[in-house]
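Okay, got some structures for you below.
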Structure 1
Amino acid sequence: MNHKHVKHIVHQFHKDLEKHFEKSIKNFDMEALHQLRLTYKKLRAFLRMISNGEDGSAGILIAKKIKKCYRVAGLIRDMQLQQQRITEVAVQAAFQPKAYIGLLEKQISRQKPVFSATISPKIINQHQKKIFLLLPEKFSLLDADIYAQKIWAAINTIIISGRFYDHEIHNIRKKLKDLHYNFTSFNEDEKLLLLQRVWKGKEETYYKALLEELGCFQDQCMAIVLLNQFWLKNLHKKDRQHLEQVKQIWLENKKLLKLLLIKKLAALNVTPTTGD
């Protein structure tokens, strides 16, 4: 990729960021918030990658205001998803989650003005101009390969340690996601060459499925966090009992899912491949 191509990709990410931000502040639609966060993660992944190139800087960082927008959007969406989960469980278990859903709604309402005040189209445009000044003159296929090997080395370190804590599993997911996002920046021929080397003999569909499972695990972790004591302490005893029962079921589901994921992650062939 030459400088013009890199600049075009960064411009498109900022354009999408602005579009999804404006959609989000209208009615805080879950899909709009998801697309906003997805665009942020793709931009972050791309900047991390090109910062590792021969002509890249020591690190191209995203501004704190845009990071905060991403974080608050995540808080809102997590609680919206929790409302959906609890509603579905309540129908099956025949209890009324109205008080808990109301508690979540109150927290969402507190975050909405925070989100709206974080950034604006003007701030996004200013951010883009600053990023443009830091972009490398080129980013080669070899640079991309070296970057991918660094990612795999980091994943390999976690797997070899055997310490599959929740945050480490999430860390593996983030690194695999970065690889997945960044390959779309290359043309089909370049992408094919990278995929053959980077996916370590497995099909791309294998990693897509693995990422789906890792995503489900992360969602389960967040669902449990939102049923911790902080969230339940102000509810009536009967409401707490129902939700504690749900939490125990989710903890069991998380345990089983984690065992399956550890087995898959431990079996990954992640030995770095030396460049030609």
Structure 2
Amino acid sequence: MKHIIPLLLLQLLLFMSGVPTHAQRTKSSLKSGEQRKAEKGLKDNRYFFYFINSSVTNFGTDEEKKRFKEAVQRDIISQLLYMRFMFPESYGEIRKTQKILIDLYRATLLRDIDASRELLNQFAPVIINFHDNTAIEYLRLGYRDLKVAQTYLTMADNFREKLYSMKLYKYVHAIKNAKHGKRYGFVAMLLTIDLMEVQREASKYSQYEFTHQILDTKARIKGISFEDLEKRLTEIPPPDKREYYRTVYLDSYYRTNIKKSLYDEIWEQPHLNEIKEYQEYLNE
């Protein structure tokens, strides 16, 4: 993610030059509590954006992307206000940003839970019918993480409404587990495909060789790299879902299938004037 770009730097200089009286305040005149709250909020938001960026980029609806843009714009404004020593105003924008992010996180989590369940349910019949304990264990781990994600969703939903940061961190844990569940699903399915192939070739091996082929296959899938697993997604039927599988797999590692994420696009062209409060801050 880009953090300093020429256009935004120019906006920052213009913004900070607007009312010099704010910039001239001494530290002794500031309320340290307000500054600490703003500092923590900015740090939290940096992580919240990093974590959800790929999910909104990959699967966000048009409305979600619109709301994500507003959240990024308000986050930028909160950073500018902090640099102007306007800590209460900065914290106010941080809270507005987090309120938007709560809705985005919950929508993302519900989508991840549904996608994880759909993926595991689709792979489960083939994996279970093959009767390999290792593949079934990977599948079980996927369902376990799905259940944990659902539990964290319930916990976050029941936090007090104003505990924005706590809600978001609990949603983070839930999304992590939902994405982990998808990874286990892919591993379980590819292992089953490999073991089926070994079984088809069983006549070529002695019992000793066959046993070692099984063990070697399981060892390979356990240590498979991110890149190798991504390449092998084309082996999972049906063919018309292969691009979807690739996007889901990349998303489970917080990556996108495009060069520039939505977050980076917004930072390059933030259009802060679209936020009405921005002009009000300029005039203070």
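Descriptive notes on the structure:
- Looking across 1, 2, the calculation of Cα extents along the principal axes in Å that yields 64, 47, 28 traces back to 1.
- Which entry (1, 2) yields the derived value 0.05 for FRET efficiency 1/(1 + (r/R0)^6) of positions 140 and 244 (r between Cβ atoms, R0 = 30 Å, to 0.05): 1
- Winner on mean count of other Cβ atoms within 10 Å over residues 164-171 once structures 1, 2 are ranked, highest first: 2
- Here the criterion is mean count of other Cβ atoms within 10 Å over residues 68-75, and among 1, 2 the highest value is seen for 2.
Computed from the coordinates by the stated procedures, all read-outs in this text should not be read as laboratory data. This is a predicted model, so every value here is computed, not measured. Cβ atoms are built from the backbone, for glycine too; each structure is taken alone.
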